[in-house]
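Input: structures, listed below.
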Structure I
Amino acid sequence: MKIKLGIFFGGKSVEHEIAVITANQAYANIDKEKYEIVPIYISKKGVLYTGDHLFELEQYKNIDKLLESCTQVMIINDGTNVKVLKYPIKKFGKNIINTIDIAFPIMHGTNGEDGTIQGYLELLGLPYIGCDIISSSVGMDKIVFKKILKESGLPVVDYVSFYSMEYITKEEEIKNEIEEKLGYPVIVKPGNLGSSIGIKKAKTKSELEEAIEFATEFSDRIIVEKAVINLREINCSVIGDSIHCVPSVCEEPISTDEILSYTDKYASGGKGQQNQQGQKAMAAAQKKLPADLSDKKRTEIENLATKTFKVIGASGVARIDFLMEKQTETVYVNEINTIPGALSYYLWEATGKTFTQEIDELVSIALKRKRQRENTIFSYEKNILALNGNKMGIKKK
């Protein structure tokens, strides 16, 4: 029998459209002989839908019209399996649309990579592909992520972090700390967003103030990092789990500005990478693939990638982004993307693994974690309320 694979995509995130593209790319490359695909689209309002046209990318030019052809759903665990039901429930007629054996969350950014959807799937008792709650939330939070890496002895740039509300009352104190500890230039980022959203470079105090004000529009926690001069950005993907994982080849994105912007990544109008079906990849930015690195430097970055992956307890596929100073070739871990755009398939194709093989491996990793958790005790069968009766200290009126 085919495995019923529920693809959860979209979501309440500024990266909603990117998730739609990634989900469509994944669907085009899934082995339909092995898996029955159950699409679960999550709208920007958090409403769940399923439908036959959700993997037709052209339909998303008019989302309202697309959703008219879809069915609103709810998902429940009835004690035997996880079911997809029509919503609202009808008193008469069939309400069960399908069941799901394993979930494939493809949701970038907020509510997708921060542990939210993973917690929802955990409550449903539904095994899923990718990082768990803790590794997702750590990977998404730039501040916590850097603290953990620094504690683990992995190289990160110097930084200052603070709450936006704190900045209102301690603005001069925070700016002075940034200038004394980091100097200029600096990179100002929201504490928990991806895709270069809300990021600005500041070379002066006035630019710093403007960049902080901009970042607070996207997050209540801000991180300011010392900028790497003469920068090269190097990315490496990792697949596996915290026990065994392997790195891909490295790539070097070529940006049109000092920071690889959202436009560089997704809307530059470039030709983009092509998968086997001729479908355009999400990232239109130019890349050097593989990156021009010495064997020694490539090995160093690959080792840092797998160590970073393991330090946060990651699972599935992730992409780790590095900053490298051109003159000294000093390397810093910048961030991890626990649900990377296009699932980093182009890095794995360059490594010798097809997109279809990558997805098969992700399913296998998720099922391995499911088997491991089945041997872990999460609750006791005994009912202590029944055992202790009225001896729990609760007084009757």
Structure II
Amino acid sequence: MSQQRNNSGRTTLLFTAFEPSGDEHAATVIERLKERHPEIAIYAWGGPKMEAAGARVVERTGDDAVMGLPGLAKIREHKKINARIDQWLEKHPVTLHIPVDSPGANFPICKIAQKHGVRVVHLVAPQLWAWGAWRVKKLRRLTSLVLCLLPFEEEWFKARDVEARFVGHPLFDKPLNHERLGIDAADLPGGQPKIALLPGSRPGEIEKNFPLLLAAFSGIRRKFSSASAVIAATTEPVAARLREIADANGGMPENAEIVVGRTDSALSWCDLALVVSGTVTLQVARHSKPMVIVYKSNPFMYALLGWWLIDTELFTLPNLIAGREIVPELVPHFGDEKAIVEAALALLESPERAEAQRRELRNVVDEFKGLSAGEAAADEIARVLGLEPSGN
């Protein structure tokens, strides 16, 4: 079926994103596309950042994102969303569909888009290299191009006959303002060592991991009684839930406080970060701060499913990019806080070991130097559309 345009002949894009991170990634690209090609009509199933960037949001998504295998209610919800997208595409011919991450939610939409004669360009490569690699056959059928945020992904997909481009990561698009961050961190607690706790943003990961991080900080305080902690919450509702979890687990430890929307300030302030595995590990790497990465998992579910779904020996982004373990990763983690405390103390008590990790993290960050993910992704999308990348 031929490529579609709307009745006025305008090029029309549809973005679909189902997580806050996808909303953020897509917003940067939408903003660049609108700057260069204001004639393009951009619609989205997405969030507030995509709307602010210039997309017409048909339905809001991402407010209750889940990680891992969704429950039956979430599956039913997405089936209804898919049906509404199918109906919408009947009335709104689209030139290009751009799914953002979330392959479980987006793959069925890609199939619907193709049924309507719409080409597909994936923004944020599905992490098939990590788990469920057999899905690459489905991806090959459901995409014209995959835009990769991580440096090793382009080669991985091309080796499996999927067209791919490494565009960089939006996290690195703007340089850190260390002077401003230092000023912003001036009101954070004193004490030594300073520990940043990054418990994630999704409800499920917070529930599983935050009690573990609190216990690990208490363990560090048994060795360093003057240690302080800043807990980085992404939003006020996340902060409220973190306080509830702390209260249910014996209360907030002494010399620990929660800040909201100030992750970079907390990282500028800290000596060490205890981090739930995810994109935020690259944010820590950007600050060259030593870290211990953890992700608590259900041992029964892992024994049942994980051993055959997971296709990688390394799980965390800094280690995957480095190609070896440069950061202690307790992923999946089935035990208590003792291993986290042990790994943290090894870094806190050895300046040489901490500096070695900082050096390796700087090498990881160097992989993204000279790249602007938003600019490069917009260029690639323009190329697929047959437009001049620069807008000239």
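What the table below lists for this structure:
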read-out: Mean count of other Cβ atoms within 10 Å over residues 214-221 from the coordinates reads 17.5; which among I, II; value: I
read-out: Value 22.1, calculated as Kirkwood radius over Cα pairs in Å, assigned to which of I, II; value: II
read-out: For FRET efficiency 1/(1 + (r/R0)^6) of positions 46 and 374 (r between Cβ atoms, R0 = 30 Å, to 0.05) computed as 1.00, the structure of I, II it came from; value: II
read-out: Entry that produces -13000 once helix-only ellipticity at 222 nm (-39500 (n - 2.57) for each DSSP H run of 4 or more, over all residues; to 500) is calculated, selected from I, II; value: II
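Where a number appears in this text, it was derived from the coordinates with a stated rule and is not lab data. Quantities reported herein were computed from a predicted structural model and do not represent experimental measurements. Cβ atoms are built from the backbone, for glycine too; each structure is taken alone.
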